[in-house]
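See the structures that follow.
Bear in mind that the values in this text are calculations on the coordinates, not laboratory data. Worth saying up front: this structure is predicted, and the values here are computed from it rather than measured. Cβ atoms are built from the backbone, for glycine too; each structure is taken alone.
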Structure P
Amino acid sequence: MSPSILVLSLSPIERDPRVLRQIALLKGLGEVHTAGYGAAPDGVASHLQIPDSLGAWRHNYRLYYALVLSRRLHQLYFGAPWVKFLLANIAPGEYDIIVANDANVAPVALSLQPRLGWHSDLHEYATRQGEDSRTWRRFTRPINRWMVRNYVTRADSATTVSQGLAEAYREEFGIDARIVPNAAPYRPDISTHPTVPGQPLRLVYSGAMAPSRKLERMIDAVALVERRAPGSVVLDMFLMPGDAKYRLLLEERATAAPGGAVRLREPVSFRELVPAMAEFDVGFYACPPSNFNQERALPNKLFEFVQARLAIVSGPSVDMARCIEENSLGVVARGFDVEDLAAALESLTVEAVDEYKSAADVAAEVLSSERSSAPWHDAVLRLAQRDGGATGRAGNSAGDGSQV
């Protein structure tokens, strides 16, 4: 009989591409169930929906701060409304295998004592993901470190999203995490198209409209290139809804760009995104890092650019730059300043862009989600192949009540 697999995540699972990838992959290994916020994703055997009203650590945040400062972290975690809900509605041993998404559900996964074991998928570097905020460092880092040190380290296996994060988890916690990047599905239906000589290079960005991403620098870089060489580039930005004031700032910068070279556009659906971007020449993304996770990010848009068969221009983010250079996908700017980004754009020629597009076509299957998701499959398959009587191991015991 195939094992029962619980995919556990505190995200709205039906809108979380990474978790949906897990579900699609694991259906071939067992009966997949889910627990998390939002409605049931398609095709699962059952779904336990956490009420949206249970999203806070505590309704009284003075108590939250007091528990953190006094290091009563076990009390803080297991008293959280969503944790109590999950433990009240799922019996220990109810599932054979649990896939726990991010450190914040690791203590729940361990407490539920899955019969064959559990896997931890770490979407972020938990102890540094908000380190640019003093409040986060003081009140969130302690609970995140506690979760990783006392619970994630006891998972049967682990994965994370980039080489930089994997190295950091190994160095700080001794966790040997394999890498599953946020890759896009392979698109064999999309092919390269030649860059048109004498026409502006068509640049595209799609993603969050977050002030921390400094998108105005990308706009200003395009404007600078256009002032130096009119008619050389145009940038279309498909922006997700976000900060209204920041949107106004971006609109002002776009309006100031000469010749209408920058256009802000409404977002397209996830399914439509790669085909929409395939109409362009160059994927453009440069996010100056404000914390470790951004510095070592390997963002989904890199893989979407590849599936769209685009050349790529990026800032010098370590893991993104490595992927671009190893696969000859485009140009990495020297820095994140406007002048650096403009220089990278100005280095492009029609011939070079066509070569980068061809390289993307070659790399598309290798860098696809189908190819890169193997560590999830391998980890769960190993658990599924265990003898059903192999319980009682330290990794499958309930939480030990560690306080620090």
Structure Q
Amino acid sequence: MTGHEFLHSPGPTHIPDRVLAAMHRQPLDLVDRRLKEIAHSCFADLADVFRTRGRVFIYAANGHGGWEAALANICVPGDAVLIPEVGHFSHNWADHARALGLEVVSIQGDWRHAIDPEDIERALRHDTERRIKAVLAVQVDTGTAVASDVQAVRAAIDAAGHPALLVADTIASLAAMPFEMDAWGVDVAIAASQKALMCPPGLAILAVNEKAMRTAASLPLQHRYWDWKTRMAEENYRSFCGTMPEQLLFGLRAALDIIKEEGLPAIFARHRRLAGAVHRAVDVWAEAGALSFNAAVPEQRAVTVTAIRTGEGIDADLIRSHTRETLGVSVAGGLGLLSGHAFRIGHLGDLNEPMILGCLAALEVAFIQLKVPHAPGGVRAAVEFLAGTAPA
């Protein structure tokens, strides 16, 4: 296929050329002063992105590894955790907790609505023995494109007078939408390199406040690799529990420079703008009745990914494969309960208006070629939105 292929998965995402170039170098000796400076600057700048004064840990792992790292440090087998299920990834996080020997108290959801803080408060008030050690909340569930209010979850925990830690999955949200770890009372936050941080997959990143660190210090050592206590040394070898993933750190350093240069407020505004264009297009396409938003409430639709449900008799996976193989544009498929019944447009990280419009135009071409019922004019609506001429 000639020309550039477009990647509109919600992870991995498009990697900036500066990040790719930064990784294209020889490794440094593990005790090289320059390597230590790069690592320490990444820790410091990531804390700024999380908006925390807490400690940052970086693992050679993916987001699932980040889930396990958090649970392995604040829980021991037999502890209970509360998980409001808003989609595929909150469901999978519950599976990780069970595999670690934890009791999962699940709040079932329909995968179309955000976390209900009242459900959190009710469940915690019911826990009179205070067995629930942590509430595990996903800010944006990538599988359902539903965004939840993390600050409201903390308010619910406080209203219940419960000592549970608040652990937030920001994998599909950090550096794309507001997240205020300290101001919102989040105890542990989890991110990964392959989404709005604009790096290859391979780094799980945790931010941990003092309350969570005290909890970890009070527990017996369970897992050497995940353990925060053994990673608090100055030496690079110990802070990474072995050889540092150098090339990924070189890329992360470049990505953090890009984030600094644009600035978080401008990044958040860009993501709102691009998401608005996608949402306008879907609004129009959906008028024919065969396509619809998975996130039922407009205010709960993520600015990083949009999940589009397909009607009876429409093969979502065929739309996805046709768009990728014929038009060179990759969008993601449905997961879990949405498998085969939805496709997802990722719009986070290193993206701009022409890239979004190219993705939307390719999808509209695919709809026509595959005879998918849709109201025409979705791309035009996105153009008008971006041009500032769309009707109110």
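Points worth noting:
- If distance in nm of label points 7 Å out along Cα→Cβ at positions 81 and 377 is computed and equals 4.7, the structure in P, Q: Q
- Structure from which 2.5 was derived, distance in nm of label points 7 Å out along Cα→Cβ at positions 121 and 153, options P, Q: P
- Comparison across structures P, Q (criterion: FRET efficiency 1/(1 + (r/R0)^6) of positions 73 and 225 (r between Cβ atoms, R0 = 35 Å, to 0.05)) gives the highest value for Q.
- Relative contact order in percent (Cα under 8 Å, 6 or more apart) - highest-scoring structure of P, Q: Q
- Of the structures P, Q, the one that -13000 was derived from, the read-out being helix-only ellipticity at 222 nm (-39500 (n - 2.57) for each DSSP H run of 4 or more, over all residues; to 500): Q
- Which of P, Q yields 2.5 [distance in nm of label points 7 Å out along Cα→Cβ at positions 209 and 369, calculated]: P
- Distance in nm of label points 7 Å out along Cα→Cβ at positions 265 and 281 - structure with the largest value, from P, Q: Q
- Calculating mean count of other Cβ atoms within 10 Å over residues 113-120 for structures P, Q picks out P as the one with the greatest value.
- For FRET efficiency 1/(1 + (r/R0)^6) of positions 169 and 201 (r between Cβ atoms, R0 = 35 Å, to 0.05) computed as 0.35, the structure of P, Q it came from: P
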